[in-house]
Each structure stands twice: as structure tokens, then as C-alpha cells.
1. Determine which structure produced the value 1.00 for FRET efficiency 1/(1 + (r/R0)^6) of positions 13 and 277 (r between Cβ atoms, R0 = 41 Å, to 0.05), calculated from the coordinates; the candidates are 1, 2.
2. Computing distance in nm of label points 7 Å out along Cα→Cβ at positions 69 and 117 gives 0.6 for which of 1, 2?
3. Looking just at mean projected area of the Cα convex hull in nm², which of the labels 1, 2 belongs to the structure with the highest value?
4. With helix-only ellipticity at 222 nm (-39500 (n - 2.57) for each DSSP H run of 4 or more, over all residues; to 500) coming out at -14500, pick the structure among 1, 2 it was computed from.
Structure 1
Amino acid sequence: MGHYKEIFQQKRLVLDGAMGTELERVLPPNSAALPSSSPLWSGQVLVSNPELVEEVHLDYINAGADMVITNTYQTSYASLNKYAGYDMEKSTKLWELAVEAAKNAVKKSGRNDVIVAGSIGPYATVLANGSEYTGDYQGATYDDIVKYHTPLFEFYDKSDADIICIETIPNFTELQVVIDMMKKYQSKEYFIAINPQSTSALSDGTSLTKVAELFATIEDDSRFLGVGINCTNYDYIEKIIEYFGNFSLLIYPNLGFVYDTAVHKFVPKSIHESSWENAVKAWLKHDNVRAVGGCCSTTPVEIKTVAKAISECNK
């Protein structure tokens, strides 16, 4: 069993919250670095204002996060090359900067137990059309998706990140790709987070029953930390959990916001009666929920609420 898997089994962990929407919140509304102004999303801030990325990481750690996820979600080599003209050398330096920002935040926090997870985002990021929420990859093949993922997989396999986080996967073919690729890159423990946009199916419409069956093929991999569920509406989580009772779960949903492809912004989806605090406490009643945090529109305030709830569970 891996080192981090033991930690997950010993106690529940607090994950961090949103990076992109948090940077949108703290940057001036006329800033050229606003994530919503760039197809690189939060990666644009890493390029222009890396100190702000470090500050956001530190804010989450100070709010109680036991894990921070690097700001490389939208900075695949394909995306950097397509939208910023980066070559591989320049891309690698940016990825190193992202890991350094997370590590520096951990050091400044004075804590030595915070896990740094290297983020690998979905193929949707190079399309930059909101397909994280539809799973429509415009005919991309298995091999296309392998080619997209290979540079960051190779980087994180050798990087200073503690674990690998493959997140916001909306497409079943892509899920198969990243599961297969992790059999090749074996230096680190990892989790894979899916993005269901309903209570019963992946974003592309694949049933969660079928998704769980695919995850079962790696259930015995000692490096596999569990199934992540991220960037779905937090009100969906309770029903989604029912499909994954055999797995350790890492839950980090959004606050009921969706990506509007017409205006390229996150907008409110609906008004919810249940509070974030009550939702978190409900998830923690499931023993297999081992980590909780937040995605789009969550802030250190929400993570502080998570930390309090988990602290009570860990007593």
C-alpha cells in the first residue's frame, strides 16, 4: 500500500477549493489576467501573476486544506502551444512554476503535512469550449486523447508533486485513456476525478454504473487513491455517491454554477435550499468519503466550513 493511501485511510482530508473562480474574485475586474478573458483560464494568471496563484494556495491551506491542487488544469502542452505559442521547454518551465507555487505556499504555511497534487485536466481544455460539461470531444479518438495527455503525464511522473490528480473527466473514452496511461506511469499515487452533469451519468451520457465498472478494473492498484467527483453541482453528490460505494471518494463539487458557453463565464444555475454545511455533513456520513473540498465558485470560506466538519469527524 502506498504512503498517501495509508493517510487517506487513517483520516479524512480537506481538499482545497476553486482556483479559477477564486482568481476571478480577487483580481481587478479590468485585469488582462482574468481567467475568463483567456482560453488558458486560470493558467493565464500563472503566466502573468504567479504570485497570486501562490497566495490562493496559501489562503486554502490557512483555511484548513490538507491538499492543494496545482494550477496546471488548463495548461496542457496542446493548450499552451495552441493559445500561447509555447514550445515544450517553455511549457515545462511553466509546469515547474506551478508546482513551485504550491510548494512555496505549503512552506509559508508552516505545515509539513499538506499534500501537493499535480493537476492534469481533460482534453476539453484544449477545445476551450466548455466541453468539460458535455463530454462532446468533436470526434477525438483514443489516440488523439493519449497524445494530448502524454506531455503532462511524463512531467508529473518525474515531478516534485506528491501525487497525480487527473480531474474533471467528462468523457468515457477519455476515462479509459487515463486509466490505461496510469498503468504506464507508475512512480506516483493518483486519483481520477469524473465530472457528472446529472445524478446518474457522466457528462457525455455514459451511465455511472458503467463508469463504476471501469474503475473496478483498477480497484486493486495500490497506487489508486480513489474516485474523485468534481465540478458537478453539489446538490447532485448525495445520489452520485450511491454508484461508488466500493471506492474511496474525493468529493469537490461546485456551488451550483454552470459554464455558459455563450459568454464564457460561470453563471448561477439555480437557487438551492440546502446549505453547503449541511451538504458536507451529509457526505461525511458515508464512510467511503475520505476527502472533501470544492470546485468552481467555492472560496476559502467554504473550505473552512469543510475543515470544521471533517475535524469533528476525525475526533
Structure 2
Amino acid sequence: MSFLYPLLLIVAGVVTGAAIFAYVAMQRRRRAALAAAGFADRQGRIRRHLPYALLLTALPILLVGLARPQAEVAVPRVAGTVLLAFDSSNSMSAKDVAPSRLDAAKAAAAAFVEEQPDTVDVGVLVFGSQALLTQAPTDDHQAAVAAIQRVKPSGGTSLGQAILVGLSTITGKPVELPAEGTAPTTQDLGYWPSATIVVFSDGEETGGPDVQAASELAAAAGVRIQTVGVGTAQGGTVEVDGFQLGTALDEKTLTAIAQISGGSYQPAGDADSLNAATKSIDLRLTTESEPIELTGPFAAAALLLLTLGGLLSTRWHGRIV
């Protein structure tokens, strides 16, 4: 506990000590006066001292309250970094989720961002065959929404590359997997339990770094990956270079990514379920110490004791003091 005006504690001690000394002196004079007059003090000790004891106890409590006591309290709050990773591959233009997979994902993600408190920094990452950070994590949620609205479909899909760029953004250092055929290396990425990557994708991987290895790196760094599957098992068609190509949701890949990193997978087969999926994204609670002023409780306790002391003094002695 700390005090905004600690010098008042000295005043409280001096004043309380003086009040107790005055009360003791008054009781001695009272007993002496009764003895000189030939009267015995027949009043019980409790009735004689309790009202004054309550009043004397209230005095230091009230004075300590004036010193503005404060305590550090751990307050739970949603805080940290959320990196929204959007699959911008050609397959995301399929319309099995209206108006299209990508447009539905963008709308749901924008609504998710607008619901977050300013203690959550939101970043935006777009990935096709490569991945690109289009908005660094920020508490300016309107900037994040604007970056979401700029996402356009093109190219293939590399979920592994999206995870690596996401980890690079979170840790502040380049994150890569060792080249195929070389010995694995241990990367010290630190531990980032307050960071979450949310992947909006249909899960159709077309190449790039190994998804499982990238997910394991995220798990080692304490970064959870929440995956939202945008699309349906029945799938749809997209036109690429004049050809009609079929595309369907790959839940197996998205589920594996989430499970390896300690996150969860949410299916989104239509716009309504996509909105529900974003509401189910599990952000982590952190605790932050905040100073709480205790003047009110101290004043309330002092007032209660003063009231009780006054009532007992009036009832037993016919006066307050």
C-alpha cells in the first residue's frame, strides 16, 4: 500500500496519540472527582469506555484516509497483439460463401476488429504464394480495417509462408525454416503468449515452406494460431487464366495448424457462421497492476465507527461526548 500524502500519517499518529492521552487524563480526573465526593463509579467498564473507544478508533482511520491510501490491484484485461492473416489466393474468389470467400472474410474480420478494446493491437497480413505485412500491429483499429478492405485475390496459397511472416512481425526478427536437406536449427524467438495469429483461409495449400514445421515454431514461441475455414466442403469454381478450376475447403490442414500451435479451428460455411466464428476467437486475458484509491473505504469505516460511538454514547450517557 502507498499513500499520496504520506506526511499525513505522522499527523494521524500525533493527533491520535494526543486524543488517547486526553481521554485517559479525563478518566483519571473523573475517578478522582467521584472519589473526592464520596461516590463509587458503578458504571460498567464496557459502557464507560466502548463509545469513546469507537470514536478514538475512527479518528486515525479517518486521518489515514485523508492521506489518500492506494493499493496495486491486478486487473484482468484483454490485451496483446492480434495478427489477421488473409488468404488472398485465387481460390478465395469462389462464391460458395456469399458474396465471395474473401469478401465475407473481410467483412467478418472488420467487424471483429471494431469490437476489440484499444488494449489490443491489430495487424493485417496478406498471403498468396508469398506473404506481406500490409498493416503493422496498431491500436488504430480504423487503420487495420482500411488495410483489410484493400485485400484483393490473386496467386496461390502458402500457409507456411504466412505463419513465418507473422512470427517475424511478432518477434521483430526474421524467421525462416532451414533449407530442405539441411540440418534443423534452433531459433531463439523468445516467448510471446500475448500474441495470436488469426488465419482466414480455405486451406488449399499450393506450395511454400512446410506448414507443420512453421506451426511448431509458433508453438515454441508461445504464439497461438486460430484458423477460420472460409468455404464449404462442396466447394465452388473459380476462373484462372480462362480455365474453370474447382476449389473446396480443406479443414484437415487448418485444423492441424490450430492444434499444433495450441489454437482452435472454426468452420465458416456461410456469412452467418463466419461472423459467429470471429466471435469465437479466443483472445488471451492478461493482468495489469492498476492503482486503486482506498480513501472511500477508509472514510466509510470511520463514519460507521463514529455513528456507532455516537449512538452508544447518547444511549448510555445521554450525550455524544
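Read-outs: derived from the displayed coordinates by stated rules, not from any lab. The structure presented is a predicted model; accordingly, all values stated were derived computationally and were not measured. Cβ atoms are built from the backbone, for glycine too; each structure is taken alone.
1. 1
2. Source structure for this number: 1.
3. Biggest value here belongs to 2.
4. This value belongs to structure 2.
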